[in-house]
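Every number in this text was worked out from the coordinates using simple rules, so none of it is lab data. As the structure is a prediction and not an experimental result, all values here were calculated from the model. Cβ atoms are built from the backbone, for glycine too; each structure is taken alone.
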Structure I
Amino acid sequence: MKEKRRHKRIPFEVAVTLDMENYSKTRNISSGGICIETRNVLKKGNFTNLSFSLPGNGSVKLLGRIVWIRKEDGKNYICGLEFIFFSNSRLEKVREYIALNGG
C-alpha cells in the first residue's frame, strides 16, 4: 500500500489543549499535522484551535482541521489534524523540533 502522508512523522507525546476540551494528548507530529488522542468525539472536517509545548522550544498555537477520527477503546478516540493557519515562525518551531528529533 502506498503511503499517503506528505510529511515525515515522529513520535511526540505531550498534553494538547483543543477548543473543545483540555484532556487530549499527542501521539505524533509532522510539519503538516498532528495525531492526538482525545475523549471527545470530534467531527471530521471541523476546525479547532490547538496549543501544545515543544520540549526545549516553547509553546505553539495553531489552527487544525480534523482529517480523520477513529475509536481507539471504550473512552478514547484517535484523530488526525492538518495544520491550517499558522505563521512561518510557528511552522519553523515545529520543523526545527522534528529535525532535532529524528525527522
Structure II
Amino acid sequence: MSGEEKIQQINILEQALQSILLQKQAEQIEISQIEDALREIEKANKEVYRIVGNIMVSKEKEEVKKELEDEKRLHEMKLKTLETQEETYSKKIEEMRKEVIEKK
C-alpha cells in the first residue's frame, strides 16, 4: 500500500472513529438520563408514570425500576462495545501514521 493510500485509509478510519465517539456520547447521555430517572423513582410512592408512545400510563414503581435497570444494562453493554471499537480504531490509526512517517 502506497503512502497516499495509507493516508486515505487513515482518513476513513478517523471518520469511523468520529462516528464511534458520537455513538459513545449518545450512550453516555442515555445512561445518565436513566440514572436520573432511577433517582426520581426512589423518591416516588408505589405508583409512577411512564410514557408509552403518545400516552402516559400508570405503572408499579418496582416494575418501572426493573425496566430502567434493564435498559441501563443494555446501554452499558453498547458503551463497552463502542469503547473497545474506539481503542481498536485508535491503535490502528496510530500504527498507520507511524508507517507513513517512517516511509517519508
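For structures I, II, calculate relative contact order in percent (Cα under 8 Å, 6 or more apart) and state which one comes out highest.
Values: I: 25; II: 41.
That would be structure II.
Given a computed value of 5.2 for distance in nm of label points 7 Å out along Cα→Cβ at positions 8 and 48, which structure among I, II does it belong to?
Label of the originating structure: II.
Suppose helix-only ellipticity at 222 nm (-39500 (n - 2.57) for each DSSP H run of 4 or more, over all residues; to 500) works out to -30000; of I, II, which structure was it derived from?
So the calculation was done on II.
I have 1.01 for Cα Rg over 2.2 N^0.38 Å, calculated from one of the structures I, II. Which structure is it?
I
Using the calculated result 2.1 for distance in nm of label points 7 Å out along Cα→Cβ at positions 16 and 56, pick out the matching structure from I, II. Working shown, then result.
Details: I: 2.1; II: 4.5.
The read-out comes from structure I.
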